[in-house]
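Multiple structures follow.
Every number in this text was worked out from the coordinates using simple rules, so none of it is lab data. Nothing here was measured: the structure is a model prediction, and the numbers come from that model. Cβ atoms are built from the backbone, for glycine too; each structure is taken alone.
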Structure 1
Amino acid sequence: MNFEGNSLRCRSLEDGLVELTFDLQGESINKFNRATTEEFREVVSLLQQQSNIRGLLVTSAKDVFIVGADINEFMANFKVSQEEISAGVREAQKIFLDLENLEFPSVCAINGYALGGGFEMCLACTYRVVSTKAKVGQPEVKLGILPGFGGTSRLPRLLGVDNALEWMAIGNNQSAEAALKSGAVDAVSEPDTLRDSALTLLRRAAAGELNWQAKRDELRGPLKLNQNEALMAFESARGLIAQKAGKNYPAPLTIVGVVQVSAPLPLEQALEIEAEGFAELAKTQQAAALIGIFLGDQLLKKKAKQARKQARPFEQAAVLGAGIMGGGIAYQSAYKGIPIAMKDIAQSQLDLGLREASKILTKDIERGRLTPERMAATLTQILPTLSYDALRDADIVIEAVVEREDVKRLVYGELQAMVREDAVIASNTSTISINRLAESIQNPERFCGMHFFNPVHRMPLVEVIRGKDSSEETIATTVAYASAMGKSPVVVNDCPGFLVNRVLFPYFAGFNGLLKDGVDFQRIDKVMEKFGWPMGPAFLLDVVGIDTSRHAEHVMAVGYADRMKPDGATITDLFYENDRYGQKNDKGFYLHSTDARGRRKKVRDPEADALLQGWAASVDREVPDNEIVDRMMLPMLMESSRCLEDGIVESPAEVDMSLVYGLGFPPFRGGIFRWADQVGANMLVGKGEQYSEQLALNQPTVQLRELARRNEKFYPL
């Protein structure tokens, strides 16, 4: 049998064997898009009609096997009714079921990533042989959905309930070794012998040496659990998963429920339950948000890949200014294999930077994520130095000295004479204009901003700030370096606060207004944490530092005086003047301390309460929770919209990803603009007008009014 398509092909081998190869034309990976699925349906139908086939080998011509379904098609597919989604899933399941029911055995040779629908196709085969370099898994839960091509039905029957639920409810990729140990695959092979190993296994099955029919039949029945075993397995899993997932992520518990309901049923009936569960989750706001984040992340990766084509080569980096931030940057570069010199004027700061890097690495060793050998190798990639001489070979230099313009200008004067003329110079400033700083650079085309977020090793975002003179090569090189460090870079144009701080401080302005109206700060924290933020605004200000926040607040007030200049002293002014800097000196809105296990804890402080009582106005009415959310989120939304209007950033997706990766915006809401689309432009315009007298930042933008008038969204269908 021979078949030649745009996504896959079939060819006859010797002894009645057939090889089916996935090879999606025009793509570097295989995925189940609509065209691939239709070709797969056609091939399986042709295989059913053959009478002389003894076995099927399934391979991939790509470096990966199949990464799953085409996520770009998901959003459109999910706009139909729940019943139509369920019916569409059942059609796809039928193809996999027909593959499983062929009158001959099948073996998958999994050479690379086999994820989601890609691994579900493998589960429908009789046997699976996996490369030592491959990864398999069911990551659908991270998109707010469940495995819909047979994963929730076949995986528990293959692995048992506990292992299967862990795989599906957490969604992590599994190594070849872990997959073999759990029983998800039948054999592991070195990459260069994978196809031969799979073919040998197929020949044994075709020759009758293996009872493949009994293996298949066993997996088509109900799960082998009595009533008590089932009750214990599912209830214990439900408790653990609910604790980890939280109430804002319904997919993990839905997976448990689907597997539990379908456990006593034969496979085909279990697939019907799976299709219904998939369709139910597909219509949730969480699925739309999480799929949106995935697509946003893919956009950032695509832009970084494009930047690498224009970037200068970088083999050696340098960071100017050690300490916590410099040490974090040095660690991240070294950990990703890019040697970096860490320069400071004080040995004590160099020691602090090295301690920071060592602390991060030591924690990874304690958690089993790193070996001592890898730690040693990483530290040897960091060269601490008091001399500029170590920077002479640097391809890119990150300035991370104190956040003072005069100091930075002084540093640039020294730096330029000591580094190559073609070396990129990037400032890790969070507030100072890149265009102004560029005035101190003799050839400003090689200068830009590179704003990391603290702690560097945890926060994915890097803002790459384009100055008016920054060359495309400079921006591309900085983006490529940030990506090589394992970060997600977003390019923004220079403006006060750039992107993240520019939209964060309107959020704090809303907080300031609520405090002025006498709303308790701890209540605001709880309401916003319930909304989904990892911490409320009061605690966030304590973590960032009241002094740092006050400085940035004043920068915003000068840069956007029409809407960000406060009428009087703000809460950060009040606390700063009373030496309350947050976690920096253990007192801010809260008192901060460390418990016996070394964990930070916070408690209320009567002194802070007294200061707030004297500063705030008397409360004339009870402010409901929904008003707290509106008055916190509307200023952030409106300023985010202005950033798009001003061309500070290219797309709504890049704003959303910046807030998720840089501020911890609730992922299940998808970002500020996906949240806005869920609420609706008309509703938001009305709310903005309602609160605009209290705060000018709430005034709806021209962009939002136009979306409301047209009944459109930031993300069109």
Structure 2
Amino acid sequence: MTDLIPPAPAPDAPAAEHAAWLRATLAQHAHRYYVLDAPSLPDAEYDRLFQALQAIEAEHPELRTADSPTQRVIGQVLDGLAPVRHAVPMLSIETETDTTAQGALAFDERVRSALKLTEADPPVRYAAELKFDGLAINLRYEAGVLVQAATRGDGETGEDVTQNIRTISQIPLRLMWAPMLPAEGGSLPPEGARSALGRPGGGTAPTLPAVPAVIEIRGEVYMRRDDFERLNESQREKGEKTYVNPRNTAAGAVRQLDPAVTAQRPLSFYAYGVGEVQGWDLPPSHAGLLDAFVAMGLPVCADRVVAEGAQGLVDFHAAMGAKRDALPFDIDGVVYKVDDRALQQQLGFKTREPRWAVAHKYPAQEQLTRLLAIDIQVGRTGKMTPVAKLEPVFVGGTTVSNATLHNEDEARRKDVRVGDTVIVRRAGDVIPEVVGVVLERRPDDVGEPFDLYARLGGRCPVCASPIAREDGEVDWRCTGGLTCPAQRKQALLHWAGRRMMDIEGLGDKVVEQLVDSGLIRTLPELYKLGVAKLVELERYGEKSAQNLVAALDASKRTTLARFVYALGIRHVGEATAKDLARHFGAMDRIMDATEEQLQAVRDVGPVVARSLRAFFDQPHHREVVEQLRAAGIVWDEHDGSAEMDASMLPLAGKTLVLTGTLPTLGRDAARDLVEAAGGKVAGSVSKKTSYVIAGAEAGSKLDKARELGIPVLDEDGLRALLGGQTPRV
């Protein structure tokens, strides 16, 4: 059996050799213990070797390396989690909510249809895996060493949790294909490691190449049920608060600001995919990729198969459903992926989801409880949502006291009344909902059928504005718009969001105080806030006030797309806002466009066009736009017509790659400026890259650009491009 542990150095060998040998030995035994669940060394002996390495590193600090086992818990408590822009977006996958076998059959039918396969063609091969109930993580390895870990976030930008992730023993600080000694001689992991999964994907163990410059491993951080129970038992013994469920506990531990606290949480990890890769040709199948992960020393779940056709998916879904309660960790479904990567590329993506993968859920857990009352919440767009107030009940891993009734029609269809015994389910294992009523338990004094309009007297419960329901819609909405405090709070939070105006420090509690105190009644009034007014808020100091005022000032320079998105117009998301800005080029042209002109924009249909027209037909919304302009908010506009050719934009047809830290522009701001000028920002450098924009501490992308002869610019060069000038390279 091949082994990664080299022979022990002679007693009189240099300290560097002893330290390297100890690191390799401890890493190998940790892999056997935490990943393979096959310990090969007594704990006392492991501790002795660990202490020997600690002693050498204490005497020779220059020998301490980032991948040393002694460095699992490092660093100070953080002030906050820094944002990390994903080189390759962490996309979500479609959820198949039909929890029966039909869900698997429907996915296979969609795949075969998209591939134009007939009944005479062989079945499609799928990689079938578990859908873990944890927190998605991206691990970035450079030259085989873990250099960064980030949460999924919104898919484009996550949070830097590197120090916390380093505390998870299952995650290697150095991949096993990377040499563990300064000298040459790294070898494949032991045979037991490469075959630990019983080769569920078939084939032989992959032969690994030289260590790649970059490989991003994606997977799930989770907490085993037994570890969760032991943690709660410890909390009870100490008289401290217990945790609700493994998923939230794991997610909270990863996002801790103190890595020492994370280290006390028993977290685990499974790998299941990749992000950016440089210097390695991926295996031709997904199953082969997972096999390669095992060879790298990464933990991969053994409950995975390569399934043949729809029946294979049905069988896997049924088998894992029967095994679900016996698993040592929580799952909320299974995942099917087309195994052949060439077919994956052929199938491609739809919006933000791959066509070649789907998450097939299991039936959510349900419980009975009593309905105490029905409240009505007013959302950001004025939508009235009836919310069931319940006797607290433990369902789906958490205690539920509120559940959605969706809308008036749904509540009336189910005939939900105050006093009823109701069935509560966590829809999608996330949002609790009332599924139905147990009529045989209905008491004699039950309330009347739910009537939202009559209950509210036709008025918004927050601002008393009339409520209305458009033809063909099921939701009642407040007509008060930004004059409604409930909508105002949500509108302010939306406005301040990172992908909108990006106002740091304007969070839930601050917005609530600003609105409740009467300091803010409209969006433009935000920009009239001064330090003197802010320090009057409860628990708000002068430093915090100065920071918020500075963030507000910084937000005044934006893009047209961000401004349109930040207004919170119903049905207008980030992509639509970018399309509108690119097509019309100016705010006034967007506000004045007819429904027909709006529908000339890519992906804008009748519903979105009507929503835009309804928004800008309200005088107070136009007044808000003008007041925001008067407050100093500016963006670049172009003066082409609605049918303006994209070629008139300075970066039309150009692909740029951003790397490093620019002097004045954040990564998001630079991306927005490039896109507003008609360009595209890519996550990796290729022959198709037009320019690489490099700032301080630029990494491997800069090296790749030089290797390919791609022009490299600094921030001044980028600004020259944006101005339609020819930059100096």
Structure 3
Amino acid sequence: MNIEKFSYDNKIVKLFVIATMLWAVVGMLVGVIIATQLYFPALNLGLQYTTFGRLRPLHTNAVIFAFVGNAIFAGIYYSLPRLCKASMFSKLLGNLHFWGWQLIIVLAAVTLVSGITTSKEYAELEWPIDILITVVWVIFGINMMATIIKRREKHMYVAIWFYIATFITVAVLHIVNSLELPVTFLKSYPIYAGVQDALVQWWYGHNAVAFFLTTPFLGLMYYYLPKAANRPIYSYRLSILHFWALIFIYIWAGPHHLLYSALPDWAQSLGTVFSLMLIAPSWGGMLNGLLTLRGAWDRVRDNPILKFMVVAVTAYGMSTFEGPMLSLKNVNALLHYTDWIVSHVHVGALGWNGFLTFGMLYWLVPKLFGTELYSKKLANAHFWVGTLAIVMYVSSMYWAGLAQSLMWKQFTPLGVLQYPNFLETVLQIVPMYIIRSIAGLIYLSGVILLIYNLIMTAKQGKFIPTEESEAPALIKEKDPLKYGLIHRWLEKRPIQFTLLATVAILIGGVIEFIPTFLIKSNVPTISSVKPYSPLELQGRDIYIREACNSCHSQMVRPFRSETARYGEYSKAGEFVYDHPFLWGSKRTGPDLQREGGKYSNLWHYLHLENPRSMSPGSIMPQYTWLIQQDLNISTTPKKISVMRSLGVPYENSYENFANDDLMKQAETISDDLLNNGVIIEPQKEIIALIAYLQRLGTDIKVKPQN
């Protein structure tokens, strides 16, 4: 037998572990800050770079792609070579991957706080960074797939299946959702509009959760949970069913984020059906993890690593039950746009992703430094602190979300809204926001305990940069494809396995996209809907820059409570010129779809200058810089030209005199403000934003309700 010697590189694992801990603190600290801003808006110190709208995408990107992303890569770079009995294909590619990923994170932080954003959930980064993400992801994929191909282990273990599915699906999601036309070096418009953009975005958004926050962590669970428990995984057959059912079904479920919206009903129904089906494979994976510990629960009591992993897998089960329940139309009607959704997301983020990462790090770092964990007592303290924080966080947001929804929908015996002022519903849940911010601070303190414990663990040991190993060379056999052994045959062939997984994840997206894009009746046009004027287009981009869609939706659902509060429900044809769509996913403030003409220009000016002057008790920050900053009208011609390329019917050569129309409309608003005692130059940014707000919903003329 030919025995070959090789080594495992721990240096790249160490780098990703360090980055994981660093970005955990950054991401969660920003989370605590924005949670506090929701009841203390002055915490932004009057700066445009530190408002809730600018910091929220920084928080989500830092936690998802920096903290969780680096944890995924640390776990893969340690487990994959050992599962393959081979060194990673290329140390150079590993280092390019690491430093490229950190560069992306830094660029994201700088651009997002600067207001450079596409506004699309979990995909806010602009086109040059999207290209860099693609390059770095391909580098990672080449390194991973080449390692699998040169393995010395005949069969690919289940964890590797999930790593492969993660790589191919995230690549497809990122490329399809990031198709956009550049306007400038740091500004672009997506090629999709309105309903179609919404479908693509939530196909991406839901499956970014599925294939970045779920499948790689399931791969980590299948490796690190049995390692920490020193027991084999419960069921090989269950893992096969879990994997293939999950990756096939998950990709269909995105439309459940758009129930009761202007998305066609058939697409909404597909999202609901497949979301309900997701319970089976999701809980199959959860049970496969938990049952691995059957007969070993005494170890869980004594082992903080297993405690973290058990709660993580349980949180996975809880969030993957709650998600399908929220896709039921009656449940969605009650809870969508409320803080209940925030709670649901954080069950997965804090419980599943956070706790599994912590358990993995507590197991991994002692291995890297050839020592024991510095303090089990500190690890246990971290476990209980983190668990307390999760319970406080999710319970406070559950109550907040339910209170919001019930107040939004409450009518008096006379048939009018009991709480017509949206602000009343916000002030009612401020105590829940305070509890949420305290819970976040407690969770962050647990992370500090983790970092201290791991630093002390490293100090008492000695880093092992490489681990020597040996294994017999893999002998390639021409075994026939036999009935009953299909999966065993696939496990020996990574290329065929990858191609089949690719087909499985593409089917759902193709079936949802083709009718929505090609059948005109799915997005009927409305003749009265016209393109935005140049000033309104510039104002819309300011609205996006300030991330107003983080707090305000633009989608009136066909409910009595919403039409009574906001006006006529939204139609698909209203959004045909919206690149990107701005339907929102959370209402911290009221819906703005019918905002146009509701208030005077003066009201909007004063409200943006100081929200509390018009709405006492408002938690919205002041936007005084909009009064001071000049609108950059040099970009107007290019924006008009790009929009025409995307199908918006601006007349030929309109870009040559678009700024003339812009200034005429700006002067009209400026003159109106002057007549009301406010002196403001027409070229200021606030004028453009007011123009956009006054346009919203005015293309649809509806008779007022009696």
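Things worth noting here:
- helix-only ellipticity at 222 nm (-39500 (n - 2.57) for each DSSP H run of 4 or more, over all residues; to 500) from the coordinates reads -16000; which among 1, 2, 3: 1
- Between structures 1, 2, 3, the greatest calculated value of distance in nm of label points 7 Å out along Cα→Cβ at positions 139 and 667 is seen in 3.
- Structure from which 0.50 was derived, FRET efficiency 1/(1 + (r/R0)^6) of positions 59 and 291 (r between Cβ atoms, R0 = 35 Å, to 0.05), options 1, 2, 3: 3
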